[in-house]
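Take a look at the structures listed below.
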Structure 1
Amino acid sequence: MEEQRGLLWRLIQHQRAWFFVAGNAKQMPADVEAALTRILQSEGTMTREAAEKYLREMEKKKRLQMETWS
């Protein structure tokens, strides 16, 4: 994700992409959220708090969905 941060930012911000994440519940959801937060901070010039709020809004709008299992 970090290597493609420019592309991911364009997809998130300009094309209103939807993210579906599926996998192990152990660490993966936190890792994905942390990576997206860093991308929003670096590419979107957001503060950490603003990036986290943006992700919560994406979740509310179902643009960010996670299906995890253990």
Structure 2
Amino acid sequence: NGDGHADLGVGAYGVDDGGSSAGAVYAFFGPITAGTAAADAPLQLVGAAAYDILGVYLPGAGDVDGDG
């Protein structure tokens, strides 16, 4: 997003919002402060069905946009 702050993606494969263990991924765009909750994430992806386990594998991509 070009702001020079670190961003963070969090996988939560046990989230049950889309069904048992549907999972979720939360994206936070920096700066990130202590006490930030999943509900505060500006981008939230939730598995569509039970046992999708979205977020079980979330590899680190590094600085993909070159902003540091």
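Every number here is computed from the coordinates shown, using simple stated rules; none is lab data. These numbers were taken from a predicted model, which means no experiment stands behind them. Cβ atoms are built from the backbone, for glycine too; each structure is taken alone.
Observations, loosely collected:
- For the set 1, 2, ranking by distance in nm of label points 7 Å out along Cα→Cβ at positions 1 and 17 places 2 highest.
- Among candidates 1, 2, the computation of relative contact order in percent (Cα under 8 Å, 6 or more apart) that gave 46 used structure 1.
- Origin of the derived value 0.4 (distance in nm of label points 7 Å out along Cα→Cβ at positions 9 and 25; candidates 1, 2): 2
- Here mean projected area of the Cα convex hull in nm² was derived from just one of the structures 1, 2, and that gives 4.6; the source is 2.
- When helix-only ellipticity at 222 nm (-39500 (n - 2.57) for each DSSP H run of 4 or more, over all residues; to 500) is computed across structures 1, 2, the figure -15000 traces back to 1.
- Origin of the derived value 18.1 (mean count of other Cβ atoms within 10 Å over residues 33-40; candidates 1, 2): 1
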